[in-house]
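> Take a look at these structures.
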Structure 1
Amino acid sequence: MKDHKSEKLGSGDVESIDELQNIYSSLGNELGKVIVGQENVIEQLAICLFARGHGLLMGVPGLAKTLLVSKLAETMDLRFSRIQFTPDLMPMDITGTDILQEVPGGKREFEFIKGPLFANVILADEINRAPAKTQAAMLEAMQEHKVTVMGETYELPPPFFVLATQNPVEQEGTYPLPEAQLDRFMFLIEVDYPNRDEEIQIARSTTGQELPNLNGILNGDQLLRFQDLCRRVPVPEHIYEFAADLVRKTRPKSEDAPDWLKPLVGWGAGPRAVQYLILGAKTRAALKGSYMVRLDDVLEVAEPVLAHRVITTFAAEAEGFSSRDVVKRLLTELQAEG
């Protein structure tokens, strides 16, 4: 078991964190050329990217979710692939399939033709419109970074990053994502309406000339290096304890859960939530130029990590109590206890 006291930044890591902070700032500036507002969304996307996690963007149509992901890929020298999920989409449509090809000599052999999953940044548009078999293939790719076709396994190229979008309004003809697949997403990122000034700016910037092309900020090798760097950011012991205590309090059958929560929550978060709280906090600290995780880093990632892992009951829905409300109240109480 790793001793937490041995956690420290290695030689050159301090300079690399400074470099990452500058890259993150440049990334925000580039995206700001086409995306108005949404600073929190951009930050959460960046955390997922540098933490090797996947993100699920939730928001009504017209909030530039697809544009944001495609422009994020444009700022990196990575292969981008967009998959429009539909009820008739089959697993082979995303993984690829074997095709019989004629080879020299008149013989025929099967050749594997790669599908759109063989890219670095995957935009899974309206992922909840895909049937269960296709979602299962997507789950394998997200978790294992590989796909299985006709009994053969193929590795996906690193880095591999899935950003999925989901429309919370229109539910006709959709297949709700099972909790097991939701749990594979590091963050549930809620994309909200812009404010009045932002909406006026959107109207100005999108009804004139074409959107500008963005400059490349980093390549795949740099991204992999920074992903490793983020995992080396030191975490004080009390931060580990805070993350574990927070997650344990979300479980209604646990002795740690407060009495008010038990009738409102059907299922709490699992151990993966603790992992993502720490990993998200490490990555946020690095992006902000900090050489150690602070409590604020955990507080900022708590809602996107836990919102889709805390399953509320019908009683909670009747009272208008959402999973985010549960997380906010737990955070307030846990800070007061500390």
Structure 2
Amino acid sequence: MEYQKVGLLKWDRDRAHPGYTLIAPTRTDIAFLVDMGGKVVHRWKLPGTLSAMAFLRPGGRLAVSLVTPEGAPIISAKGGRMAELDWDGNVVWDYVDHGQHHDFRRLPNGNTLYVAWREMAPEVAAKVEGGIPGTEIEGKTIFEDVIREVTADGEIVFEWATSSLDFSAYPLAHGSRRYGYAHCNTICPLDDGRILLCYRNMDMIAILNRETGAFDWEMRDLAFGRPHDAQPVGDGNILLFANNCGNDMLIPEHSRVLEIDPATREPVWIYKDYRSWTFHSSVMSGANRLANGNTLICESMWGRVFEVTPAGETVWDYVNPVFEGPFPISEGKANAMFRAYRYAADGPEIDGRLP
């Protein structure tokens, strides 16, 4: 990472996947698209402070999660209001659940799937195992993750709570704080109706069966080091950002992007920088597979988005030049982003709106 430089660092015109990259600095009120040369070609003024998620939908709609003052007293990716803006920045849809945090998805049927915090009853919270003793809110309160699906009218049509798990079988990871059980940061709907989940504070990815309320598949690995952004790729594999946060299993500490075969639970592809210590984000971050087989990676802590080939060669590299948002877990201004996405000029999200 070249910390002293911002904007476009590298562009291999022959091997990078063409398109426009969405940059959405956390805890700011802006989001913008940059072309392959790093030029800002479109910008949105948000109707509030960005929490975490920002992604484009068909028709040039920008979906964002915004911070509300109400809800659980937890800073990490606290949202509360989910909204869609048209290309010109007008709010065309929104929904408020002050407990919403981290991820949300708009479904083809017009419903919305999201994760929220809900305070656990004291007698239930006392049964949560693992984590650092005494790190509950005010020494006693734990908020659990709840997965909800709501209709366009706000009717809850599906709800599943993490407290339905067997606490002895699903303890919090060593070294994690006990204010939340268990810090879900990804809810990815699968084509078969199930939901792929990523739990940072259990070092776990899992597939939830909505019908049974149980996990059809799961994988826990300390070497994930508080992972993020699990998503399907290829013929059923799972792409994952393994942060390696506070984990001495990988020395020097460095993050990795893994493509995992669920059948074997082994990685079939790994990205890590050959100078391991130069690629490391202890919080947030993600990766997504592009149509040409390359992978777009968001190294959140440093506001960096870069594209690598299957061989791990960097063919596009960009650092967010906007240092306006407070970093979520420390003092001072930062250029951090939760995730980043690339959209083709002729895809349904851009649909010819840009040259």
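Laboratory data are not the source of any read-out in this text; all were calculated from the coordinates shown. Bear in mind the structure is a predicted one, so any value in this text is a computation, not a measurement. Cβ atoms are built from the backbone, for glycine too; each structure is taken alone.
> Quick check on the output: 0.85 is FRET efficiency 1/(1 + (r/R0)^6) of positions 118 and 166 (r between Cβ atoms, R0 = 25 Å, to 0.05), derived from one of 1, 2. Which one produced it?
2
> Further question: Consider the structures 1, 2: one of them gives 1.5 for distance in nm of label points 7 Å out along Cα→Cβ at positions 54 and 182 as calculated from the coordinates. Say which.
Clearly, the read-out refers to 1.
> Give the label, chosen from 1, 2, of the structure having the highest value of relative contact order in percent (Cα under 8 Å, 6 or more apart).
1
> Which of 1, 2 yields 1.00 for FRET efficiency 1/(1 + (r/R0)^6) of positions 22 and 222 (r between Cβ atoms, R0 = 35 Å, to 0.05), as computed?
This figure was derived from 1.
> Tell me which of 1, 2 gives -13500 when you compute helix-only ellipticity at 222 nm (-39500 (n - 2.57) for each DSSP H run of 4 or more, over all residues; to 500).
It traces back to 1.
> Of structures 1, 2, which gives 28, 57, 14, 1 when P(r) over Cα pairs in 20 Å bins from 0, in percent is computed from the coordinates?
1
> Still on this structure: Using the calculated result 0.95 for FRET efficiency 1/(1 + (r/R0)^6) of positions 110 and 230 (r between Cβ atoms, R0 = 41 Å, to 0.05), pick out the matching structure from 1, 2.
It must be structure 2, since only it matches.
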